[in-house]
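Undergrad: Okay, got some structures for you below.
Derivation of every value follows stated rules applied to the coordinates shown; laboratory data play no part. Remember, it's a predicted structure, so these values are computed and weren't measured experimentally. Cβ atoms are built from the backbone, for glycine too; each structure is taken alone.
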Structure 1
Amino acid sequence: MLTLRDGMPPLIETAPALAEMCEKIAAGTGPVAIDAERASGYRYSSRAYLIQLRREGAGSFMVDPIGFDSLAPLQDALEGTEWILHAATQDLPCLNEVGLYPTALFDTELAGRLLGYPRVGLATLVETLLGYHLAKEHSAVDWSTRPLPTPWLEYAALDVEVLLELRELMVAELAETGKTEWARQEFDYLRSFTPAVRTEAWRRTSGVHRVRGRRSLAAVRELWETRNEIAEQRDVSLGRILPDAAIVVAAQALPTDRDALMATKGFHGRGADRYAPRWVAALARAAALDEDELPTRAPRGDGPPLPRAWAEKDPVAARRLTFAREALLALAEEQHLPVENVLTPDYLRRTLWTPPATRDPAQLATAVADQLAAYGARPWQIGLAGPVLVDAILNADIEPEVEPAAPEPVAEETPSEE
């Protein structure tokens, strides 16, 4: 079992304590391990409710960001350092929200993927590479709780305790496998990555596939958006206002008044009764929409159709996709990589659905590389996957040979009774 080597670090809650911590961090050496705790499942926002840091020569620290108007002193102290995070895409948004931006970073989860580890959770990597058991019993607690219990703080401090050593081992393994440059490109991409704004988020309501009819889909949308508004105002997670299952049940039943709504089997949750008038109003809005205002079953997007429809819509494109998928899978196994890390599936489908027009091999290779780069593929991915896509495009254009059908056997004549 991993334990804190320096004892419990202080919780930084005041400006003087923050200034003292920043001096120590600036005087430390090497990269800085950073982690953040959010209150997912409890709060609407994804803000950081605790930030943990560790650096050689400085020690470990925990910052309560809620009590500070600005963490600019910490950003100044971190300027020019490399951050070590695990699953950076989860923590960077909430760190950016409080004004913390990395100059460089190392993501231990992504490094684990590049190195071919089948499971890349922090506890698993720590046990595999360091031989420690990292307890995770407090991973889903409400970090917006104040004051934070001591066992929770100890758990949080342990997460950064291991990151420095974990990075050191992974850096060596990346070098041994020739993947150092791949990792550098991935980390640079992560550092500048901006998550796409999710449109029509209501479509991700759990169980929405069971809803039939555009009018009922409109009811899901109205109920979801009403719940989202309430959750944002109260800073409470969506499910704590009204479960997805209740939205689906109400959208299927389409009750027209409060009594009918509350009598709907399966309509439950803390907010079901409390906000009943708002749910009824949402259902009424859905009922009053004109036909041309109702949502369609599938959202309109700018990407290619679902792969299962390719064979019917464009058989040549379907052959391209089959060739490329088989080759990429073999390539991923050879390089000990998850196939989705060799090339993002969306980039693969977009390129093969609308490939460059040229069929000159050299020109096609350049055009495919440019197309992949425009989507966001990194140079190392283009170098690996680009030739595979070029071969798939060229080979798919060749009509497959169809063996002639065997002649039907001639039935022997049966002598007549005559």
Structure 2
Amino acid sequence: MADLAIFGGPKVRTTPFPARALIGVEEKAAVEALFDKAIETGNAFGYNGPAEQQYEKDFAAYCGGGFADAVNSGSNALFCALGALDLDPFSEVIVPPITDPGGVMPVVMIGCIPVFADADPRTYNTYADAVAARITERTRAIVVAHISGDAVDMDPIMALAAKHNLYVVEDCAQAHGTYYKGRLCGTIGHISSFSTMFGKHHCTGGQGGVVFTKDEKLHFEGRRFADRGKPFGLTGTNGNVRGAINCNLNDLSATIGSVQLTKLPGIVARRRAVGEGVKAAMANNPVVKVGWQVPDSSSCYWFLRMTVYPDAMKCEKAEFCKALAAEGIPVTVSYRHIQCEADWFINQHVFGKTGYPWQCSDYKGPKHPKYDMPNAIFAANTNFNIAINESYGEQETKDIIDALNKVSEYYAK
């Protein structure tokens, strides 16, 4: 066997992996047309105009019908999806074990209490048993996140929500085009949020997000919450109908988004080809495999989540990843984004030094909650990530496979 690159041997991949090339001449032409019209008419483009309305129609059509509201970030998409539920302060909202801070912080920003459910130890995602263990008489909603583009097992969670009369919010920031039992993720829960920042499968420029639902009532409540309580969908009101802030997207970003949506199926298909190719090639490797996915689901592969099997290795995961990186593979050693371990949560640093909402006398739950997350920690310790994108082809897929096999063979017991 060839020597590992980390020990001075030849690298598997000697050239940089290709950039995404997410933005192209199509987006440029659409944006130039928007500018040309503004210059011709003398009227600046704004928000909630024809371009944004078209993007929302396009997004809803991509989801198979329903209602979409474009907002200015993925975090605010979750914020507005939660706002659409019109929850009372101090309601408990069950949140994912491993996620971006923006996947939890919106809960406290609406005056509610995040309650962390543990992961399925085979993934970064939560599962119904962990959610069930966190339900109390104060629980009003469940947020699930399809991390890395791998679907959460939704049917048991929806059954649990129906049993306890709870809302389910899907966080699809990393899951544009993920399917679960033939259904597009983001269309299964009561309402969903998407991030459309520049790193996601499709974008609306630098930042952006979308709130999607099939429930017209929730849609209008969410739109009001996203735009200072304007009385969308109502008549006979005296001004704005609820307190809220401005989370609007804009017509310029939406113009980019509509073009991007035409590319999204191809983007997902090419990423899926890489992911499924690596998964098939590594299926019998005793040291490392593409991480377990829920049966009858189809990942959109925001990144490749790789699971290592410590009992089959004669090194630690970090050493394995260092050797893999030396072969030219883009590796992230740890994805331990467990928000209940973060300083902001431990110190309850949200609204000054008050400890609000936990420390408010009206909240009857634990004032200093601590969460055991053994499954999430196990998942973080036994998984690493490989960056991929839609510009990868057969050679890039082969190089990832060859490097994984090369390093695995060296470190296998």
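Undergrad: When log10 I(q)/I(0) by the Debye sum over Cα atoms at q = 0.06, 0.13 Å⁻¹ is computed for each of 1, 2, which one produces -0.26, -1.12? Write out the running numbers ahead of the final one.
TA: Working: 1: -0.38, -1.20; 2: -0.26, -1.12.
Answer for the origin of the read-out: 2.
Undergrad: Among the shown structures 1, 2, from which was the value 22 of relative contact order in percent (Cα under 8 Å, 6 or more apart) calculated?
TA: Going through each structure in turn, the value belongs to 2.
Undergrad: Now for a different question. Output the label of whichever structure in 1, 2 has the greatest value of mean count of other Cβ atoms within 10 Å over residues 78-85.
TA: 2
Undergrad: On FRET efficiency 1/(1 + (r/R0)^6) of positions 54 and 270 (r between Cβ atoms, R0 = 25 Å, to 0.05), which of the structures labelled 1, 2 is highest?
TA: Checked 1, 2; max of FRET efficiency 1/(1 + (r/R0)^6) of positions 54 and 270 (r between Cβ atoms, R0 = 25 Å, to 0.05) sits with 2.
Undergrad: Can you tell which of 1, 2 yields -15000 when helix-only ellipticity at 222 nm (-39500 (n - 2.57) for each DSSP H run of 4 or more, over all residues; to 500) is derived from it?
TA: The correct label is 1.
Undergrad: By the measure distance in nm of label points 7 Å out along Cα→Cβ at positions 366 and 398, tell me the structure among 1, 2 with the highest figure.
TA: Looking at the calculated values, the largest one is 2.
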